[in-house]
1. Could you figure out which one of P, Q the value 26.0 for mean count of other Cβ atoms within 10 Å over residues 92-99 was computed from?
2. Of structures P, Q, which gives 30.0 when mean count of other Cβ atoms within 10 Å over residues 348-355 is computed from the coordinates?
3. Given a computed value of 23.2 for mean count of other Cβ atoms within 10 Å over residues 108-115, which structure among P, Q does it belong to?
4. Identify the structure, out of P, Q, from whose coordinates helix-only ellipticity at 222 nm (-39500 (n - 2.57) for each DSSP H run of 4 or more, over all residues; to 500) was calculated to give -7500.
5. Could you figure out which one of P, Q the value 68, 50, 38 for Cα extents along the principal axes in Å was computed from?
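Values quoted throughout were computed directly from the atomic coordinates according to the rules given, and no laboratory measurement underlies them. What you see is a predicted model, and the numbers here were worked out from it, not measured in a lab. Cβ atoms are built from the backbone, for glycine too; each structure is taken alone.
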Structure P
């Protein structure tokens with residue numbers, strides 16, 4: 001039995017669970033970083049006298065960095081290792097979050113947001129892949145759902161922390177907290193996060209067999225005398241390999257779903273606090289609305305995992321996309337009504353984050369080990385492009401006197417399109433590496 005088959009078919013050890021939990025905690029940083037600027041938005045806007053359009057650009061700046069990191073830096077993980085890239089990304093992110101607190105102009109804030117986003121975007125694909133690779137077939141969908149829940153947990157806890165810090169010490173204090181937590185996570189990765197075992201068996205870095213055997217022992221397995229036969233890697237490179245054969249159809253459909261999903265969620269998460277306040281609700285109610293979007297996301301990811309363990313992850317994902325559409329409609333129709341609009345905010349977070357867990361679980365299964373981080377990085381990067389465009393577009397539309405409800409309604413039809421894209425992903429021949437059983441693939 002080879003290494004991958006052994007991991008796929010065996011019970012997950014505490015060592016593997018620890019790897020998943022570390023990835024979850026690091027993913028919380030993404031949620032915190034994304035939402036901290038949203039909760040800081042009113043204070044930043046007041047300090048620098050920003051229009052809605054200018055604030056929208058600032059909200060998008062971090063997403064620009066994350067998108068660039070996912071597109072251009074994440075593929076490095078297939079060459080230098082998932083763990084190494086994650087460690088370097090955390091250190092860079094901590095540095096630029098700290099530098100954000102020194103900003104004396106909105107241009108500096110924007111530049112540091114882009115640079116801190118680079119590191120977050122670069123490591124997210126690796127974290128998703130490590131989670132998937134250290135999970136068994138039976139628990140993979142649940143593990144990815146647990147990993148995905150890190151984003152809304154980070155955003156929710158970050159919302160509460162940011163609200164208190166900003167009120168007492170100003171918006172810069174929230175970035176100081178982010179820098180300190182990120183630096184601490186770099187220490188955790190150095191001592192506790194294992195390298196991807198699939199990367200070791202495919203890339204064959206120095207002492208790969210020894211490293212694989214050490215990991216197998218930690219997982220409670222015996223050692224192997226030799227690594228499995230090396231996979232043939234495309235001479236065209238990992239990026240071009242995503243388009244070989246009929247794989248281009250899968251890649252395009254995944255990109256469409258990521259783009260629409262991240263555009264929808266990040267618009268709701270970043271603009272909801274400001275829109276609720278401008279509709280006449282109190283500032284605390286506005287922050288509560290933003291927090292509830294992310295709080296709903298926690299339950300959405302966990303419910304997705306529970307359903308996907310019993311039924312098809314593909315069709316569960318489609319269902320979450322379809323149900324996300326009426327949640328945006330409900331929010332649009334209840335703006336200004338405190339109870340109903342906050343309930344709608346929870347629904348938006350629930351269904352969009354459940355769909356997020358779905359696309360995170362499905363994507364690694366469609367690609368072989370040597371192209372997996374590249375595939376995830378590009379998919380997340382394309383999604384970040386949507387996350388960049390939607391807050392800025394919303395700001396421009398609001399400045400152009402669009403009704404607030406109309407901006408939310410813009411996302412209804414695209415969410416249905418995303419559901420269709422997931423349903424149309426071809427049933428391809430199983431690639432080398434991870435592949436879940438059909439019911440969760």
Structure Q
């Protein structure tokens with residue numbers, strides 16, 4: 001039974017957990033967190049919150065397979081070049097490692113190889129986005145002596161990888177883990193940096209309901225018997241009225257893993273991608289150091305918001321929000337699936353029908369984080385995972401990472417995905433922090 005561990009095999013915090021940070025984005029003192037419950041649970045001294053759906057350069061955390069006639073073919077269709085001028089990369093285009101940072105890096109290198117297969121020596125390639133996909137592509141092309149311009153809409157590089165700090169610990173606002181560290185290109189990058197990795201043990205947990213997990217496993221066996229996994233939903237094999245405990249197990253298995261509810265997730269989503277090998281790793285020195293290593297000395301033009309791309313036999317013209325343009329021979333587009341679905345970049349001519357169908361078939365998932373720092377730990381510091389089921393709202397604040405064990409600092413990371421994340425995205429910072437504190441107080445009462 002792997003349900004509580006799926007989050008260790010995917011998720012861009014997941015992937016991403018990538019990000020607009022609402023309200024007080026930097027570590028700051030929370031507003032009006034109520035003092036209730038167990039007095040042994042102190043007030044947090046700082047917090048960091050993500051809200052990826054509000055980020056115009058992400059509009060989601062990472063992609064998922066929604067029910068459609070395309071199934072996993074949507075990813076290969078999204079990755080396909082257009083007219084030998086437009087190339088696409090990013091975790092949503094990865095058939096082998098979707099929704100992961102290493103899938104993004106692999107996709108960027110794949111796009112670079114596609115470009116090099118048709119481009120003439122010395123051509124100018126414009127790359128849109130400076131996450132692992134964009135920088136991985138740029139690095140490979142620069143190493144082959146192509147001229148490269150990297151455009152980034154934000155005022156920072158990294159895309160859905162963004163490391164901040166709270167109480168001296170690296171607070172990953174986006175991607176947190178290296179998923180499946182054995183034979184992983186990201187593990188190779190980590191080795192090149194010389195940085196350590198912390199082996200995360202999902203089984204080293206407290207608070208999980210083993211009975212509910214076994215019940216979920218019984219229902220999940222029925223996924224193998226679904227006639228059309230591309231169009232059927234995971235919810236189709238689950239009880240219509242699950243118990244509170246089963247709702248918590250479902251939440252850990254799906255919204256916290258795939259960033260989507262079982263009712264929006266195709267059965268094929270649970271089958272796609274290669275099976276990762278080896279333990280998952282957290283990064284005590286931060287994911288941003290790996291982004292910097294992949295980038296090297298490649299210049300990145302930040303605050304360059306792309307609004308249009310015109311392409312044809314003579315090359316591509318990228319139009320920026322300020323009216324400037326960038327001329328190039330070819331373009332590599334690495335923006336997240338949420339941005340493609342929002343159609344904030346106008347293509348001229350319009351993208352082929354197959355490409356647009358692929359964009360529509362992929363879901364834009366949401367997984368958001370709340371980092372809390374305390375004067376000292378009040379929780380079990382010997383575990384990696386703290387699970388909990390709220391009797392009134394079982395899918396809320398149900399999964400926490402113990403930052404003290406990983407980083408030696410008194411911090412906790414709480415995650416919410418799917419519908420809960422979308423609901424919390426509309427709440428204020430004070431409301432989100434107060435809700436998390438109520439959960440922690442009940443957990444330790």
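1. Clearly, the read-out refers to Q.
2. This value belongs to structure P.
3. Q
4. Working: P: -25500; Q: -7500.
Traced to structure Q.
5. Computed on structure Q.
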